[in-house]
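Please find the structures below.
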Structure 1
Amino acid sequence: MTQDASTRDADLAAEPPAPETPGTDHAEPAAGPLSRLRASARFAAPAIGLYLLLRLISLEVMATLSKSALSKDPGREVYWDGSHAIWRSWSSPIDPLISWDARWYILLAGSGTGGPPGAVDPNGVPYDLRLMFFPLYPALARPLTYLPFVTPTVACLVVSLIAAVAAAWGIYAIGRKLHGHRAGIMLVALWAVVPSAMTQNGAFSESLFTAFAAWALLAVLNERWLTAGLLAGISGLSRPTAAALIAAVGLAALVAAVRRRDGWRPYAAMLMAPLGLLGYLAYASAKLGGVGRYFEIHRDTFGANFDFGKSHYEVVKGIVIGVGDDTAVPIRVLSVLFLIGFVALLVLAAVNRAPWPLMVFAVATLVLAVGSRAHISMIGRHLLPVFPVLLVPAVVLARAAPRNTVLVLATLAISSGWYAGWLPFFSGQAI
């Protein structure tokens with residue numbers, strides 16, 4: 001190595017020279033941390049701008065579809081709102097962005113975890129259930145609710161927007177480092193138009209976690225161990241699937257330690273990475289009276305537990321061999337196709353030698369998503385943070401003619417928006 005480890009850990013936004021395709025060379029960021037940050041933001045600006053444009057297209061398609069559904073059947077009950085123990089009909093085009101798990105995050109942003117364990121809130125819902133949702137996302141939104149005219153709903157959507165931009169920036173930085181400026185832009189663009197992309201802009205924790213994942217993995221690739229360990233540790237407060245990022249950072253740090261590189265820093269990263277996740281599980285379990293009670297609520301109330309893939313296997317088997325009622329349910333067929341497509345992209349990334357820490361993150365997330373019991377329609381959202389599987393398509397698009405690239409991205413943006421509207425309003429399934 002030619003760079004001192006302390007210098008690498010000094011600034012998250014710094015990058016070593018990135019490979020560029022012909023005609024896209026850029027001057028490397030200046031030496032100072034602030035100059036590096038400005039240069040990194042300047043390079044990422046086209047990717048962020050394109051990301052916002054594609055999301056606006058998708059959200060407009062979703063809103064149009066939702067208005068159509070509302071006019072045809074205004075009284076239909078679409079969403080189960082567990083935070084109030086009622087079924088809700090829809091009332092506005094943004095309902096897909098603030099339903100299902102989003103209702104819990106909005107509740108937490110507005111009133112926190114509420115009363116003591118064992119008590120129930122005014123709607124008859126036990127306060128214990130609020131502890132099933134990790135605290136970082138609503139905690140970031142809650143201070144905004146003290147501002148004039150900012151409701152908990154608006155606060156959560158603002159945090160999601162900021163987190164999505166931060167995620168796009170980090171994803172671009174990884175794409176640029178590995179394959180050049182244009183590939184970085186295309187990597188962000190593809191992440192913006194995946195089928196489940198609507199949750200990036202809704203009151204969900206996916207964008208926040210993806211931002212931590214992107215920057216932590218970039219830090220791993222640049223061997224900035226303290227940064228990687230810190231970001232992985234904080235990500236553990238956002239959602240339980242942070243375990244995949246913790247595994248990727250921890251394993252990369254372990255390899256560096258075994259090879260006796262960078263002194264004590266890889267050891268520190270290994271210690272820091274799991275602190276957030278373990279800390280919150282310990283806190284919630286203590287509040288509930290034991291770790292067994294925590295997982296019991298997950299299983300019995302939310303239907304979420306690790307069943308080693310049994311529930312997903314049964315659905316996939318039914319679709320693939322054409323047996324059972326699953327073959328007549330469009331959302332199940334689409335979800336299985338999404339899962340198969342994800343696995344194909346994962347294999348493609350591995351064949352094309354994507355950096356192994358990115359592959360560890362991708363495989364670990366896939367194992368957690370498929371191994372946990374949940375409705376098959378949620379698989380797209382659970383796999384949303386795994387942007388590394390898009391590396392090969394991003395490189396292909398970066399080399400394509402501009403007209404073809406525009407056509408592909410526009411088609412995908414419209415399709416993503418259609419899926420975002422069709423999923424809750426017409427299929428009636430969770431996201």
Structure 2
Amino acid sequence: MPPASEKNFLGHPIGLSVLFGPEMWERFCYYGMRALLTFYMVDYLFVGDRPQHVIGYGFIQWVYGKLDPQPMGSLIYGLYTALIYLTGVIGGTIADRFTGQKRAVIIGGITMAIGEFLLTDPALFFIGLLVLVLGNGLLKPNLSTQVGGLYTPGDARIDRAYSVFYVGINLGALIAPPICGRLGHAAPGEAPHWQYGFAAAGAGMLIGLAIFLIGLRFLPPDVRARRKVAEAAQGGAPSKLTALDKRAVMALVMVAFCNLFFWGCYEQQGITVALMAEKNTDLSTWFGTLKPEDIQSFNPFFIFAFTPLIFAFWAWQPRPGSEPSPVTKMGLGCVMTAASYAMLVLPGTAIDSGQKVSVLWLVSATALLTMGELYLSPVGLSLFSRAAPAKLASLMMGVNYLSNCAGNYLAGYLGSFWESMHKGVFFGMIAGISAVTAVAIFALSRVLNPVLDAR
């Protein structure tokens with residue numbers, strides 16, 4: 001029950017509403033820019049003599065060698081999204097030790113907006129990406145951390161609070177691609193106007209930052225301040241890791257290693273699937289013709305549609321005692337991911353013969369991919385938060401995010417083969433990696449489940 005003196009909205013602290021807004025607009029900023037990123041690089045920035053005018057392109061070419069626009073764009077996409085997760089770990093540490101969560105969010109939000117506006121100048125492309133990475137690293141982890149601080153230990157509302165917060169994530173991801181995409185991606189024959197899409201993403205971040213600043217008084221004290229109070233109250237020396245703690249850490253590291261292959265396959269939707277939508281797909285529907293960026297909204301739409309159904313299914317399963325363990329659920333998520341890309345082998349083969357395929361293939365594959373995501377991603381977050389030893393909770397969550405980091409870089413590497421491979425073979429390769437990952441997780445579950453259950 002909430003304290004009698006607590007100001008609340010719809011049964012939750014009003015601070016949750018304050019955090020919902022910045023999270024939605026931060027995701028609008030990130031996914032709006034991401035929806036344009038591959039197209040911008042492959043169709044415009046890395047074409048002809050334009051790369052010569054981009055500051056830092058010579059260094060990138062020295063690292064990766066001379067590549068065509070598509071493989072170079074895929075590698076840059078993978079590197080950028082990988083660094084987003086890596087700097088998230090660093091940004092959380094900086095806030096814990098030095099700045100505090102609120103100040104980190106403010107600095108990060110301003111930095112992200114600056115990064116988006118830098119992208120409006122093609123010459124500053126890599127500088128803009130670097131600034132975005134630094135800003136996201138400060139903002140993203142320190143915004144979500146504050147949700148838990150709104151509730152006292154044992155408050156049953158916290159699970160529903162994170163569900164509400166997750167809605168903010170996916171609402172921003174849903175509306176960003178069609179808005180920023182339509183502003184930025186030029187139709188055939190039109191002059192390019194990418195800068196409008198990037199500027200819209202930056203404006204969205206400023207809106208979110210304004211909401212955060214207005215609602216500061218409703219937010220909890222920073223974690224650093226709360227930790228000092230708790231340490232003063234406890235006194236004494238910190239406890240040592242037990243044998244069970246060490247086994248749990250090893251189990252979670254093994255899970256994280258498997259997860260990186262899932263993310264390497266999953267993130268193809270922002271690279272090769274996006275290119276397939278643009279160049280090889282008939283985007284006409286009963287509701288009109290879609291833009292290639294609109295495909296990026298399918299995933300958050302299906303998250304909204306499927307989440308209550310999956311929760312209801314999981315709630316029903318324990319009655320006959322048949323709910324799978326968290327590790328088994330993650331293996332099932334990889335099975336669904338493998339099936340999603342296996343579904344694209346047939347249209348991929350049609351593309352190889354010069355045909356355009358129906359957008360329904362992408363709708364169906366994304367629906368199945370989203371099911372796999374819901375079985376793996378939130379389950380994995382919950383697993384790491386519950387099974388990690390208390391004194392290593394932040395470190396192990398960082399390990400989980402590092403698997404995202406490595407997986408996103410792997411996605412860029414795999415995507416670099418898109419033009420040089422037959423499309424049917426490419427999707428078969430991605431499906432095969434997902435299937436092997438599923439088998440590995442199922443095999444590990446026999447070892448991991450007893451250890452994780454004991455936590």
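A few points about this structure:
- Structure (1, 2) behind the derived value -24500 of helix-only ellipticity at 222 nm (-39500 (n - 2.57) for each DSSP H run of 4 or more, over all residues; to 500): 2
- Computing relative contact order in percent (Cα under 8 Å, 6 or more apart) across structures 1, 2 gives 20 for structure 1.
- For 2.0 (distance in nm of label points 7 Å out along Cα→Cβ at positions 34 and 330, calculated) the corresponding structure among 1, 2: 2
- At a computed 61 (percent of Cα pairs over 21 Å apart, for residues 218-353 alone), which of 1, 2: 1
- Highest-scoring entry among 1, 2, by distance in nm of label points 7 Å out along Cα→Cβ at positions 74 and 290, is 1.
Readers should treat all values here as calculations from the given coordinates under stated rules, not as data from a laboratory. Small disclaimer: the values here were computed from a predicted structure and weren't measured. Cβ atoms are built from the backbone, for glycine too; each structure is taken alone.
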